[in-house]
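FYI, it's all coordinate maths here, none of it is from the lab. Values in this document were obtained by computation on a predicted structure and should not be read as measured data. Cβ atoms are built from the backbone, for glycine too; each structure is taken alone.
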Structure I
Amino acid sequence: MSEPGRLMLLDTASMYFRAFFGVPEYSAPDGTNVNAVRGLLGYVARLTEEYQPTDLVCCWDNDWRPQWRVDLIPSYKAHRVVEEVAAAPDVEEVPDPLEAQLPIILETLSAFGIRVIGADGYEADDVIGTLATGAGQPVDVVTGDRDLFQLVDDESDVRVLYIGKGVGRHERVTEDWISDKYGVTAAQYADFAAMRGDASDGLPGVAGVGEKTAATLLQRFGDLDAIITAAQDPDSEMGPGPRGKIKASLDYLSVAPAVCAVARDIALDRSHLTLPRVPADPDRVLALAERWGLESPSERLVSVLSSR
């Protein structure tokens, strides 16, 4: 039996936002800026050429701010909301020129036959977490979001290709990488993130506890539950400073782990993940390339796919 191929999971929003802000504006024949589309196609081609995945999924935010996370921590991503929508995902603050490119991205990926997967009520992170867990094959997660470091698992051959410094300067995140940089294990990373907090996601963290203190507490006690237990035990070895800070944040810590941990058990259709060697609809790829000025990145992606 042949060895299973490599699965690449793309945090698509992380990549098209990066393309929109990092790739020069490029106008389609009708004047529409398509820099995010061109950038994303270029990123897919570059990563595919370098890592030769046999399977690839563009993971999608069907709900970028799930209500169940907001119910637990109301400040979660609240600063990004431009409109609250009843019984539907809130509207995220996205530049209009980028918003206009999202349908083009979806249509182009469909023409190539590249699978896009989202799940109602969940973020792309949760889709990635579910597809990466128990995949039964090596997995590369491409993202600029540190939250996904919690998925890294050397034994299961799951790593993150971290594009925080750019796709061309991405870092290969393994368990040793996380340990060297943060002083915690990948399995501890979600608890670490909960204590540290993240202003970009509206997570306050534990007041007065930064990365170093969070790492020290996890090294000493193992996980957040044990840290909370020690803080409430007057006979534990926890110092008075961290003890007081943890006890002052017990309400937050009772819900933060559920918000910070990515879902790993969503019901998803895992079929048809194979990355095609030729576009599913070559004529449509050509038509879209002509309409939106995507000739160069489309030709590049076609070439990379066919040469695998």
Structure II
Amino acid sequence: MQDLFGRSINYLRLSITDRCNLRCRYCMPADGVPPLGHDAILSYEELLRVARLAVQLGVRKIRVTGGEPLVRRGVVDFVAALCALPERPEVVLTTNGLLLADYAADLARVGLARVNVSLDTLRPERFREITRREGLERVLAGLAAAEQAGLAPLKLNMVPIRGVNEDEIIDFARLTLRHPWEVRFIEFMPFGQGLDYPADRRLPAPRILEELSRLGLLLPVSRVGNAGPARLYRYADSVGQIGVIPAISGHICSECNRLRLTADGRIRPCLLGDQEIDLRQLLRAGAGDEELCQALLGAVCAKPERHRLGDGGQVRNRRPMTGIGG
């Protein structure tokens, strides 16, 4: 599939739930968000049908997301079904890590390629402050379990926020000196309303790189194939590497290769836009494969050339991030 700007679209992000077992201050209010009803969520059979058609159209990578995907029952069997699609897409998963130690071995057994773990602090008291929950030790155990299960290369996603955790950038970077991980620093996207951290807390990518340079000289790493939006670096004596994702300031849209399917069945051409195409209605109205394929192709053609956010701009979106899947 190719969009109107010549980008090959070969990556599908599948959100399987809007529920999460954390309450991160930059993602949702303390009381959470009203959960979608059971009937509003796509069944695994519906999700698998969309994935099958997307793969037939050229998708080669599928990421399972949430909310927190590991809170949905049956996730291992669903991942197994994705991995068994005839075209054998690469299947990966993003998690907050709280349940990863329980699932890592089974996910690896059924064919999951690797995991991305979202973690914004290495300090227990700050973990409680940011997420409003306990659990740092469980996340660290999940990282160890994923590594032991062979879900590699493991990627660790950290969102530096001014006045919150920016003083830990170096601590996270040091992890690459002893672990073969990709530690990625993602610009904060103030996504939605009523959150604790406003847009002016965003730490732009140049400032992140400046902080990383305090640990040592950053050596650029050549990107192989479609490496995604991260700008890659390493230190001379590191076994892992650093990724910096300028989500807002860098306009990485020229490299966008993805579509997103929300847990309630909406295809989103762009994370930072509000346009959606309702696949759930088509699925439940008895649409044939050809009609569903045309809807997927329509979403590809609807992808904008780039987002229109200015520096420091607020991401204004009808949905919270948990309702989209990131």
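Tell me which structure, out of I, II, gives 1.3 once distance in nm of label points 7 Å out along Cα→Cβ at positions 60 and 292 is calculated. Label of the originating structure: I.
Looking across I, II, the calculation of mean count of other Cβ atoms within 10 Å over residues 124-131 that yields 25.4 traces back to I. Looking across I, II, the calculation of helix-only ellipticity at 222 nm (-39500 (n - 2.57) for each DSSP H run of 4 or more, over all residues; to 500) that yields -12500 traces back to I.
Can you rank I, II by FRET efficiency 1/(1 + (r/R0)^6) of positions 172 and 228 (r between Cβ atoms, R0 = 25 Å, to 0.05) and just name the one with the largest value? Of structures I, II, the maximum of FRET efficiency 1/(1 + (r/R0)^6) of positions 172 and 228 (r between Cβ atoms, R0 = 25 Å, to 0.05) occurs in II. State the single structure among I, II that was used to calculate Cα Rg over 2.2 N^0.38 Å, giving 0.95. The read-out comes from structure II.
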